[in-house]
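Chemist: Next up: some structures, all given as structure tokens.
Each value in this text was obtained by applying a stated rule to the coordinates, not by laboratory testing. Note that this is a predicted model, so its numbers are computed, not measured. Cβ atoms are built from the backbone, for glycine too; each structure is taken alone.
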Structure I
Amino acid sequence: MIDAASRMALAAERELEALVAVSSPSGDLDGAEECVALAIAFLPTEASVERLDCSTPRHARDLLGRLDGGGSKRLVLLGHLDTVVSHGAHRPLARDGDRLTGSGAVDMKGGVALALALMRELAERPELYAEIAVLLVNDEEWRTAPFKHAERFAGFDACLCFEGGERRADGAEAVIVKRKAAATLRVNAYGRSSHSGSAPELGRSALLALAAAAQVVAGCNDPGGPDRLTAVPTILRSGNAFNVVPAAGELLCDLRADRLEAFDPVLAAVPRVHDEVRVEPTMVRAWPGLDSREPTAAVLAAASELLGRPIVGSERGGASDASHLAAGGIDCTVDGLGPCGGGAHTPEEWVSAESLLGRAEVALAVTTALLGAGSDPAGV
């Protein structure tokens with residue numbers, strides 16, 4: 001096990017540097033294609049390669065790598081290559097002690113590097129599985145369209161997603177087995193402009209209507225309630241000049257809850273008219289939640305025994321494509337298998353170099369438990 005994990009960690013650090021060197025904000029075709037080319041180069045030579053239409057129009061096609069074997073189990077390894085960092089703010093990977101800082105390092109090019117390293121290890125043992133797939137998408141960070149790929153993998157035995165990992169204060173390795181549902185509520189307002197100095201009474205302010213809508217949404221916030229609903233207005237855009245009553249605008253709100261259905265009352269609560277301003281609320285993004293605590297309990301227990309230290313199931317508020325595959329039929333979904341780090345979506349995004357080894361061990365142990373490869377994770 002240690003030898004395999006050491007190989008994975010060493011290669012993952014090198015390949016992480018190559019992936020982070022490419023600026024790949026979501027929607028950028030050239031950056032996505034360069035990252036896909038690197039990922040293909042890092043796949044084992046035994047893997048077949050396929051490009052799939054992305055869920056989001058005008059994005060680079062997603063990457064599917066596959067290994068066929070002689071066993072019975074089918075696993076999909078999941079990740080994304082796009083980041084939220086713009087070209088102007090991009091930072092290549094730089095090391096300071098244990099900290100590897102660079103754009104997309106933890107969200108989630110570090111996890112992608114580990115997933116590709118795991119594919120290479122599995123290529124050496126095809127008798128353990130019927131199929132291993134790695135799916136790398138190019139639109140996870142900004143997708144509002146429905147996820148296209150869940151049906152393709154509905155019959156797989158397990159999904160392993162390599163979003164950033166966690167390590168608890170007591171030293172236990174944590175993986176993610178529960179996530180909230182997530183949605184983006186967009187509210188558009190259409191009023192009437194007028195000169196704000198000479199005739200403000202002739203106007204109907206979209207800005208004020210959106211401010212009222214924001215208060216309604218915030219009033220639905222109920223994190224201590226049965227669905228643990230959070231409803232947070234995050235962006236308001238309205239007005240083009242300081243001396244004109246704004247005639248139009250847009251409000252965006254972030255919604256999280258244990259169930260997608262908990263968002264329906266928030267949508268219904270937004271008034272459709274405010275002081276003669278037409279208000280149009282719509283859900284532009286809705287991702288299901290994830291709760292695989294029960295289906296993964298035995299796997300994590302077996303993996304902990306194999307590893308010799310605990311691997312515990314944890315919860316995270318952020319959204320992940322793992323939720324789509326779980327909702328599509330893969331009950332045994334384990335997320336958060338990537339390296340530990342922090343600062344996601346900021347210029348200071350980083351990964352712990354030391355954690356690459358520990359998380360490689362976790363990935364090997366979980367994979368071994370899923371495939372039933374015996375009592376020694378070195379078998380993978």
Structure II
Amino acid sequence: MVPEKVRNVALVGHGGSGKTTLAEALLFVGGATNRQGAVEQGTTVLDHEPEEIDRGISLSLSVATFDWNGHRINLIDTPGSTDFSGDARAALRAADLALFVVSGVDGVEVQTEHLWKAAGDEGIPRAVVVSKLDRERASFDRTIDQLRDSFGKAIAPLHVPIGEETSFRGLIRVATERAYEYTGGKKGSAVDLPEEVEDRVHKAHTALVETVVETDDDMMEAYFEGNDPSREQIIKTIHHGILEGDIDPVLITSAEKLIGIDILADFIVDYGPNPLERSLPPLESGDTFPPDTEGPVLAYIFKTVSDPFVGRISMFRIYTGTVKADQELAVAGNGKVRLHNLFKLQGKDHHDVGDLPAGGIGAVAKV
């Protein structure tokens with residue numbers, strides 16, 4: 001998969017916000033799994049360690065992949081507890097987009113605020129997914145107010161919910177004012193815009209369009225002449241705003257009911273940064289390299305775990321160059337190593353690969 005078709009996404013946020021459940025929904029809707037894993041039942045791809053299954057929480061980061069609309073999406077699911085925040089911070093450096101999962105019941109919590117700042121310091125583009133909107137006491141409006149109070153005016157809702165709490169059944173895309181309802185399948189069905197939310201959607205659409213046209217004089221002039229920007233212009237402008245940190249989009253879901261999961265995957269593909277748009281982290285040597293599949297290999301090991309069958313496994317993100325199986329590489333401060341078996345991870349499962357280009361996330365054993 002060429003780097004332009006890859007999206008590396010870290011799911012971060014406070015413990016209990018629903019990160020793993022959201023990741024499992026994405027894997028299921030994306031066709032990577034035949035059934036949706038459940039944290040409560042211990043059947044998730046990503047929480048696979050015995051202690052994680054027993055406690056029902058993530059204790060370590062985990063990686064899984066699915067394909068969507070011709071793109072490869074690498075998910076890094078992270079623990080939300082402050083005791084394991086090192087994994088979340090490591091995942092931020094390996095990702096190109098930080099997807100903050102915020103509970104529509106509990107709102108913005110302390111670990112979310114800490115990681116938001118960490119992502120900003122790292123220069124990682126940010127977006128928000130409001131989860132659990134089907135639960136009692138869930139409130140989209142209250143959560144948006146908290147997000148704006150905590151993170152400022154860059155917060156930009158891209159969706160409006162249809163229904164509240166247990167009656168939450170779908171969403172409206174603000175940019176196109178198109179409504180979708182979900183009746184148990186993997187994807188939403190287009191429906192007429194409900195009358196009870198028409199005014200709210202129109203106001204949200206106007207606010208979003210004004211945010212978009214303010215970035216370009218020609219679009220601004222056309223807008224005042226009565227011409228809204230096209231869908232392509234909106235996508236391009238929001239994409240650039242995410243990269244620059246000027247726009248922090250907000251999306252909505254119910255992972256358990258699979259509401260908005262397909263539209264979230266569309267967002268990651270359409271709006272999310274690709275690896276070639278990612279600036280490299282600073283090197284001790286002071287050297288800089290542009291992200292390029294043909295350049296020298298530069299990779300970052302962001303997690304090392306022990307496997308009962310193959311021993312030590314090191315997970316890494318490639319910034320430049322192409323890594324190949326059986327290749328010899330230098331490890332900073334630790335001599336040279338040979339990558340005898342290069343593979344990708346799907347939770348605890350290993351899938352051998354011959355090579356991985358810039359932007360790829362892979363793993364190697366016994367290094």
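Chemist: Taking mean count of other Cβ atoms within 10 Å over residues 6-13 as the criterion, which structure among I, II has the greatest value?
Modeler: Result for mean count of other Cβ atoms within 10 Å over residues 6-13 over I, II: largest is II.
Chemist: Quick check: 16.2 is what I get for mean count of other Cβ atoms within 10 Å over residues 134-141, calculated from one of I, II. Which structure matches?
Modeler: Answer by label: II.
Chemist: Kindly point out which one of I, II the value 3.1 was derived from, the read-out being distance in nm of label points 7 Å out along Cα→Cβ at positions 38 and 310.
Modeler: The structure behind it is II.
Chemist: Sticking with this structure for a sec: If log10 I(q)/I(0) by the Debye sum over Cα atoms at q = 0.13, 0.16, 0.27 Å⁻¹, for residues 86-141 alone comes out at -0.49, -0.67, -1.13 when worked out from the coordinates, which of I, II was used?
Modeler: Details: I: -0.49, -0.67, -1.13; II: -0.35, -0.51, -1.03.
Of the structures listed, the value fits I.
Chemist: Can you tell which of I, II yields 23 when relative contact order in percent (Cα under 8 Å, 6 or more apart) is derived from it? Mind dumping the intermediate values first?
Modeler: Details: I: 23; II: 17.
Computed on structure I.
Chemist: Comparing I, II, where is FRET efficiency 1/(1 + (r/R0)^6) of positions 62 and 262 (r between Cβ atoms, R0 = 35 Å, to 0.05) highest? Please list the in-between numbers first.
Modeler: Values: I: 0.70; II: 0.95.
Answer by largest value of FRET efficiency 1/(1 + (r/R0)^6) of positions 62 and 262 (r between Cβ atoms, R0 = 35 Å, to 0.05): II.
Chemist: Another question, if that's okay. Comparing structures I, II by Kirkwood radius over Cα pairs in Å, which one has the largest value? Intermediate values should be presented prior to the final figure.
Modeler: Working: I: 21.9; II: 21.1.
Greatest value across I, II: structure I.
Chemist: With mean count of other Cβ atoms within 10 Å over residues 126-133 computed per structure, which member of I, II shows the largest figure?
Modeler: For this comparison of mean count of other Cβ atoms within 10 Å over residues 126-133, the top structure is II.
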